[in-house]
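The following blocks contain the structures, represented as structure tokens.
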Structure I
């Protein structure tokens, strides 16, 4: 019987290794292996491992849990999810919500089962994660160096019309390699980076130290070039905590030096890229500034020359409508008059104005799609374009191109305000063309596109020139605290505003599983929104009980982990626990501003590391 149990553990361990190694390359597998096999291989493999674990439990005549308080916290969390799924009776929506919320949670018990007889495997398991993430980081750095997406993301293509990701308003690439977005890549690497640091500081063999150190350097550099500011902050804070605890409380100079070195490497990488890319950081669309509603009203306009909505165009039809869009940041309805321009079945729709451009001239306007067509079955969004040509000239110039898709991208479900520089044509007669075109799929149906409040204005001289000469990386870094003007921050504010509104509608019980995030985008996309916070997700979907259970889970992880670290006598085990705790701290900090446990790789590695804590704590108690 013991041979059977040993065989089961070996098979579970092998399956676990395959699962953790291949998961970062899921999108590659999905495209290379069509159909359900390529999409659901990971769920099938995890289901098989759970079945083998259940057989092992039957043979042992007991549940193979960790035997620590973590079991109670995880079971409480899982129990609440199942309770809500049963009570809400929300069908497919609730089923997807249950899956996204639990996802790879069973890894928490599979890992201790594998480590029960051989606790030394915990170091091998974390070394495996470090090696995988080192390879992923190398791929991300190659992508940045070549300045091309190595594995174009279908999700980004659907949301924004193209697969490249840049710092907003520039040509500086944000890498994502085989992940769906730069933020998901950054979160995965940041979770594992502390493990690489402690292995580099504590590994017994020099080759292992060098390999771990190289992986740590690759991960730190790749985190920088994702240009994900939230994870920059979370990683820096977690490494600072690691350094302070190691150097001043636990008196471990080696870990203190490793943490300080990692922070220094992050800073050096950031500084080097900021200097190298200073010549290539010009705006992607020179002379285009996106404005918040407040900045739109208070733009540096010295005079309004004319409203195009009151002028008959030289070509095309002037059709005006009144649209009302809810502003999730202010919580108020925003009503504006629009020039309605639906693209045709083939080609583009074009409305042309003939005008003389004033000195320091600019065009102020907003774009949107009508709220009535925000369902995914109604088209694929539309492209808005501005084209200027002098009468009789053989060719002109596009001065503005922007694709929006509120059908799949909730952040486009509000007015997008712009100011476009027209000063290069000051004093000259031009033809200004307002063009709309179907989205990348060519689906022109329901592309109810509108240009709002089109005004030719004069702006403060050199307004656009000053924006063009600014170092984009410095601006991107500094804008982490600019919540009034930075559009990416405003997207997050909009998501938080929608989340708070949804929670206030059902403050105690919540809106139910699957009503936000990935599950909602799959099952009811026309009403879907993303909370941009794992904490808010728990509060909105599960109400006060969900928030309390979520807090209890994190409290138990911290309590058990710290207790095990303080009482561990083996230096290797202490180093491993420190790396795990700091990695989980990164995820906790980032979860305040991003729903990071909806990311498959982060979710799987999170529960794997929590399972390692449970295994080490259980063995220590025994």
Structure II
């Protein structure tokens, strides 16, 4: 049987028109989708097989309002569809995705693609929402007017892409391999001519019932925005929401954390009983289970945090938050458009730094990259949670607020305030005093969060966290166990064996530098593997203190051990350190790639280390003085 030709198609369209949701529906992928513009900032590739057995390669490209790119992410889309990328061939065809509720905006890209002369299908997405708003699009007339195939799609519906699949298979019959491999030049079309052509198409193919405008004006989105975007009530609502999120991180997570901790302890006890004392038992109990298990216990808190973030993303609230913060960010020289990359940095600084490609101004983009690490990433949460649980009493204030939640909220707030101050410094150093761009950001309609997106988003976060525990953290803990166990203690030893080990010697060497900020040699050991990933510091502390236990301390868990071993000023100093802690190596490598120079990652590492050391020094000595008083 002759093998069928496998076409390569690209999904192109405006931001937030449903391209990635369509990509996920076609390929079965789980790329992130959210109800705001700028989520996709680099090309994604996937595959699917049609009912006739044909294999399709699909590219999901960053959203763009025009093929004449003005931002780095739009440049990717321009280069792919015009064949200007030297590392890949042009797509055999393009599927232009437009939002049915805002066809006017999407048609500009359609006309630019038509001018390229590539095989083109127009997918009018979100048709279900358009119909609810009494917007009627004549698909047949639209196809006839544009002289291309046009299909209806509803990317969130399993059956919502059937028409597109049928049209793709029809198109495949006309395609031949490598027929579309010559670069295309973009044609210059005046905005005026495009606007007259768009108007003609809308008049011929789109109609709205008489009450459609009044329906939209009275919709839930408009009514909610009168409060949420209010100059006084809006910031109060935002602050209240963030405050409640951090309260929930501690209040809701305790039961599942206790269950995971009990399971880890049981596993350690079972292995300890099954094996004779020796190297293997020590490696498995104190290295693998004691180290990796001490991080795994914080999974519920991370899931709860991302549960709220995903709800705010999918509901359409986050772009409103960007507008609310635009005035505040403007005071330090940043546009509210930096809010989305900075928000992404609460998950991890790496996607946050990559998301700065949506920022047009190069100076704004560089400043945003430099302050993204100050957003409290999820890798810090296990460190914060461990120290807070060990040193902050589990009690309520004002009869309803968790004191531990208040401390966590203060740490996140400290990161945000520090980022704004650092941004002000960098803008003074690099930026123009009079250069302040107005924020232009699409506000999507509010909608109920999609259950499938929510579940998939949480599952991806769980996979990322557990994969890190089972790979990076586990490998580092095994290495740390060996370094902490050999060469062993001398015959006349008065300290635990780890004190005389390679890791112990390194920790005591670093203690000379970190003693002024209250860190002992065990903490110093944990800081080193923490350069790979910050949550590794918790696993490292678990391994180090497991190897340091003796006598009555032998069966204590990590929290009471550090509560017994550290002073409160030391604990507060370590919290201050991790507000500014120097970035992991992976983040610095991404900064190198995004800025195309080693200057900025080195500058980032240096200024973060300096801030962390100074903050810890002040915290340690001020708290020591106050406690003595």
Structure III
């Protein structure tokens, strides 16, 4: 079997079971090789290979629609749907995305990247199908982790109410099913998934109810007996109660059994949930042993499973985790909360040191924020560690449950700014815009490890909410050396004095701004560089002084220009009547930032040293003309 011969799912239907098994092995090897070079989501993709093959074998895609939840398990899907030749470009700028992308392929009917959305989206597509008179199948694939998100149950509840022919595939890679129960479940699955069982069940119920006097009683008794047996033997009673026919558990690595199951339920006319058990990292020893590490991994050595490290410096995430662990040792009020991102947010050490003060609430960001608010009401100091892109999911809770009540919750916003290869669903480019207009909220943006530690200490001492945004990346020696004074709440740091221009930089943009200024210094241009440190409260004293001197200003941020830091500066200058001030804003224009390496994307948007140098020089020359 040669993977390159599979141009579309139609080619799968020409293969026998042995050839499909061989194909799954080839897919597994190809994905390991490519992710070891490009980085990406390995464990989740290795676990769904057989399931993906079976779905494309049975269903008529792209006419039938497969809606993936999160979407980081779609590498096999992409390869099987005509993207084998492009797979080497995975997650590279200009290459194929690591997530479903409708503009990339007709086999990607819905774009994803965040969790717990597939059931709601699939149900909407299904309802739309019926309203426009089409005829195709809709399958929502969701993992057991994504099922912890409340939105998934909102979708299940609505689907059960509408009674449409939605198929939900639950990819369960955590639950353990014993061999005996598994054998019984396999038998019940074959029986319960067939039309004969459903017909017999309905006719038996009707027959019992027609027996004079006792018929209704017998019918209810039989139903209770059936439900009791389900409770004992099947983990699907919850889904049955929500209006779904429950099928499973099914071995997610047995292609023949998967195909037979999908064939049996393909023509169901009511909501059906297929419970498929898989193993994360299946077929790759290192990933099976450490699926968390290989969930989202950088380049690694495939023969050893060891990560290829470009440097030994700590990341912002790891330093954050280390810092709050040290703070918690001295302050028993400190609580750490994450939404299924313990490793990603650097909290593994904290969870081990203070297991009784650590909460992983699952993929439930809204709950995490309101839970933190409740803790704060009781005098504790909760820290919610969350990626910038995922905090968007808890905006209402952030406003009403925390900031409106002015509660001392700290938001450690990881991956703020350009994140890179995961693309537009994961870039942290909106948080300044959606945070800075909320009353009572402090917003900090440390440029290095020292400032991150100090801001965390200050936030714990405050009696109001604080958001601290920091980037994905490593803390270099240069970052620590370029410090020019102790951190003070609400005050900026002047990294370099100058008279021709002032660059106002946020967070990680301070270093390329400083290097650009030094380059301009060699060309006899005197440039001031300010590391703002705090976006809110802004350092009004410094800004007023710059405005009085009439110095042109260049603002730099890794955030959308609309409503961002540059907008804040323009608003303040307008407020103090400095309407003649010359200001140029660097940031992200009105567009979603695609996937690609961070350095490539920063170059494209002028947010590297060269881009800042050109923008500063242009502004200086325009003033002199």
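Nothing in this text is a laboratory measurement; each read-out follows from the coordinates by a stated rule. Everything quoted here is computed from the prediction, not taken from an experiment. Cβ atoms are built from the backbone, for glycine too; each structure is taken alone.
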Matching 3.1 (distance in nm of label points 7 Å out along Cα→Cβ at positions 380 and 564, computed) against labels I, II, III points to structure II
Origin of the value 0.7, where distance in nm of label points 7 Å out along Cα→Cβ at positions 148 and 340 was derived from one of I, II, III: III
Assuming 3.1 is distance in nm of label points 7 Å out along Cα→Cβ at positions 108 and 332 as calculated from a single structure, say which of I, II, III it is. II
